[in-house]
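Given below, in the form of structure tokens, are the structures.
What follows draws every value from the coordinates through simple rules; no lab data is involved. Remember, predicted model here, so these are calculated numbers, not experimental data. Cβ atoms are built from the backbone, for glycine too; each structure is taken alone.
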Structure P
Amino acid sequence: MTTIDIVAKELHMRPNELLHESLRTYLERRLAKVEAEIFALAKKYGVKDVFELDTKVKDGLIKEENAHEDYFNLDNLEADRDKIKKLLEEFRCQ
């Protein structure tokens with residue numbers, strides 16, 4: 001008997017139901033963490049997203065060398081957020 005089977009049995013759930021709920025919970029927590037990181041970076045530069053950060057750099061309001069690493073981090077975080085949201089939406093449709 002696998003760990004999933006044991007836990008599911010103890011919680012009076014089907015193993016697939018436990019896996020589904022566990023994965024959904026993981027994605028929701030991961031989304032919250034990613035959104036918190038996005039918020040912190042956006043607040044640091046007074047922007048709402050990576051596009052606005054790019055505009056401020058291009059306009060000379062923020063020095064590129066100061067924001068270079070954060071720009072790429074913010075871009076990656078926004079991409080991760082979109083992927084996680086898409087996955088969560090697919091879970092809701094099942």
Structure Q
Amino acid sequence: MVDILIRPIVTEKMNLLTEKYNRYGFKVDKKANKHEIKKAVEEIYGVKVSTVNTMVYAGKLKSRFTKGGVISGRTNAFKKAIVTLAEGENIDFYSNI
């Protein structure tokens with residue numbers, strides 16, 4: 001289960017979604033499906049998950065100019081999951097700090 005969830009997404013946009021709709025974002029394994037993601041979140045955080053939405057991001061092309069010429073590359077592709085929790089449930093990412 002720990003292999004499925006890579007890390008939580010903590011940004012201003014995700015914080016707004018959390019406050020308004022009780023949704024949390026996670027960077028997940030690209031091969032994980034919605035059922036596995038739901039089970040992992042419920043097991044790790046001890047909450048009841050209502051829905052799971054996923055999106056797969058392709059790696060972006062990047063290039064930079066150096067003394068040796070142009071270096072081209074690609075950023076890593078990843079999968080993101082937006083998890084909606086049941087009414088009254090919440091996750092505190094900052095409790096272990």
Which one of P, Q has mean count of other Cβ atoms within 10 Å over residues 23-30, as calculated from the coordinates, equal to 13.1?
P
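Given -0.63, -0.76, -0.96, -1.10 as the derived value for log10 I(q)/I(0) by the Debye sum over Cα atoms at q = 0.14, 0.17, 0.21, 0.24 Å⁻¹, which of the supplied structures P, Q does it correspond to? Don't skip to the answer; put the middle values down first.
Details: P: -0.63, -0.76, -0.96, -1.10; Q: -0.58, -0.76, -1.04, -1.29.
The read-out comes from structure P.
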Work out the source of -7000 here, i.e. which of P, Q gives that when helix-only ellipticity at 222 nm (-39500 (n - 2.57) for each DSSP H run of 4 or more, over all residues; to 500) is computed.
Q
FRET efficiency 1/(1 + (r/R0)^6) of positions 47 and 71 (r between Cβ atoms, R0 = 25 Å, to 0.05) from the coordinates reads 1.00; which among P, Q
P
